[in-house]
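K.L.:
Down below are the structures I want you to see.
Every read-out reported here was derived from the displayed coordinates using simple, explicitly stated rules and does not represent laboratory data. Everything numeric in this text was worked out from a predicted model, so none of it was measured. Cβ atoms are built from the backbone, for glycine too; each structure is taken alone.
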Structure I
Amino acid sequence: MKSVTIVSDDRVGLLADISYILGKSNLNIDGLVVDVIGGKAVISLEVKDPKRAKDVLERNGFKTTKPDAIVIKVQTNSVGKITELLEGEKVNVSEMTTLSTDTQDTIYALNVDKPRKATKMLSHFMLGNDPRPEKYA
């Protein structure tokens, strides 16, 4: 199962709107993780067809990340430790986008050359997984 990640201003009814839009297009949500940081909702949806879900959501005005992005949550200003960890294991980051931030945490979307390896390495930081290991938090 693959995921599609949405970044939107947090508001009442946001998940209902997303569910309705996907349901109208016969797309089922098989799992979801939501985190709200700095007034932004970052929603990661597990779906069978992430490309189609991304297209439907974007046609309806939602901003999504690239389909293969790895979404992580780390303490603000600690991203250097994550990039050093990846570099040490010879995983190259081709793109890194800040999705949302506040005084405590930041959520990033990463695109890397070795996504399976990076996903395994960063599993403790992936959206919905807490607590984070102290040595990288």
Structure II
Amino acid sequence: MPSTILVAEDDPDDRFLMGRAFRELDIRAVLRFVGDGEELMRYLAGDDAGEDSEERFSPPGLLFLDLNMPKKDGREVLLAIRSNPRFRDLTIVVWTTSNHSADKAFCKKNGASSYVTKPHTYTELVKALQKVVGEWLPLSD
């Protein structure tokens, strides 16, 4: 079964571009999106992953976490995930517009695997995703 990449991103344009970039890169993984921190936590709990039991929950091998989301922001989510032993080893890549040193320090201190400031162009997006996935989710054919 292919790995699951979970993207927690509230911006529909960013979700669209990431989906397009993943298809262009032909990454052999299941790509799932959630739109806010509460939806992400429900997904990880197995409560909101789909109607059919086969798709209900596929634990992610890699999580892209936006910091600035509604309902429960990425900082709260990061703390909640890292306090759950079930997800202690989950690779979490903070994927954000913030380049503030305080945000970077907070994420590093609280268990983020990596911190990436969102690229400004589509070409940079494709390169950044290829690099992150290659580093954190080695995929075999």
Structure III
Amino acid sequence: MDAEHNKTVVAKFEELGNQGGDLGTLDTLCTPDMVNHALAAQMPPGLEGTREFLRRARRDLHGARWVTSFVVASDDMVVQFGSRELTWPGGKLFGFETPAGTATRDVAFAYRLVDGRIAERWAIRDDLSMLLQLGAIRRPGS
């Protein structure tokens, strides 16, 4: 598939991650053996873990959005970088009790597509910034 098609596939995947929606769509957007390198260790691997992550995130209630976003595609690789705002429902995050609230953090997502479907996904997120903004941790001396 061409780079523009692959950017469209990633955009549809991102819609699920930002606003929720029909998770059955994952079956058409992703390969059955998708590897999601961004999943927590306790999550099921692959497509089922991705589906479970999106179920738990409840983006229909706890939405996320891109504040700024840059998407670059070349052949079967798509990278999206920018700043995302999300609503954290409250609860443990990386072992820290984190109060509910809205935070903005920089993120980069990388996707490898095979035959126009997402086969691998990586995420690099500034989670420390999010923990600080939500008051789960404090800077030393503050």
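K.L.:
For distance in nm of label points 7 Å out along Cα→Cβ at positions 64 and 88, which structure out of I, II, III has the highest calculated value?
P.N.:
By distance in nm of label points 7 Å out along Cα→Cβ at positions 64 and 88, the leading structure of I, II, III is I.
K.L.:
Upon calculation of distance in nm of label points 7 Å out along Cα→Cβ at positions 8 and 40 from the atomic coordinates, which of the structures I, II, III produces 3.6?
P.N.:
So the calculation was done on III.
K.L.:
If you work out distance in nm of label points 7 Å out along Cα→Cβ at positions 24 and 112 for I, II, III, which one comes out largest?
P.N.:
Max of distance in nm of label points 7 Å out along Cα→Cβ at positions 24 and 112: I.
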